[in-house]
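Got some structures for you, see below.
Values quoted throughout were computed directly from the atomic coordinates according to the rules given, and no laboratory measurement underlies them. From a predicted model like this one, the values you see are computed outputs, not experimental measurements. Cβ atoms are built from the backbone, for glycine too; each structure is taken alone.
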Structure P
């Protein structure tokens, strides 16, 4: 089969599917959905260019701060996990905090 035959077969298949969807009323439902979506989007409050730049800068700064925090905590946990003395100190401190919490802050 040559390319024109493939194109003709696909055109018939696509046309048949489109015709079936039209007959079922799906095309009309899609048109109504698109129109309703456009109306809802007109009701949205879109940010100004300055608001968009400010929000983007804030997000970039917060992601950088969160990334830095995760790096610091990861390094601390890495050093703790491979240093038995530090691990014992951290566990003892954690146990002490747990005991304080369990006693309601009253010793």
Structure Q
């Protein structure tokens, strides 16, 4: 199923459930200045309204785990933290691949 069809369904569902009532900037055109892509605008709108895509959450988790790994001392502790980082990176790659495939349909 195409992304546009799924998006439209989610929008209609949100309207029916009242989830899109009283949003900041309602009824105003989207701010596309600065060469912002449609994805970037969508992510910004989601973030402003408290919805963060899993891909973004995972990217932040990878960054945090990388910092933890840098500060970890001891071989066993480093192995444990590297395992956590590898798991997060794998999940992030899966999310990115899913989005890429979804958008190419």
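Cα Rg over 2.2 N^0.38 Å computed as 1.42: which structure among P, Q? Display every interim value, and only then the final one.
Values: P: 2.42; Q: 1.42.
Going through each structure in turn, the value belongs to Q.
Work out which structure the value 1.24 belongs to, where Rg/Rh (Cα atoms, Kirkwood Rh), for residues 39-78 alone was derived from one of P, Q. Numbers along the way, then the final one.
Working: P: 1.35; Q: 1.24.
Of the structures listed, the value fits Q.
For distance in nm of label points 7 Å out along Cα→Cβ at positions 15 and 47, which of the structures P, Q scores highest?
P
The value -24000 for helix-only ellipticity at 222 nm (-39500 (n - 2.57) for each DSSP H run of 4 or more, over all residues; to 500) was derived from one model only; which of P, Q is it? Please list the in-between numbers first.
Values: P: -30000; Q: -24000.
Checking each candidate, the match is Q.
As an exercise: distance in nm of label points 7 Å out along Cα→Cβ at positions 23 and 95, calculated from one structure in P, Q, equals 7.9. Which structure is it?
Numbers: P: 7.9; Q: 2.0.
This value belongs to structure P.
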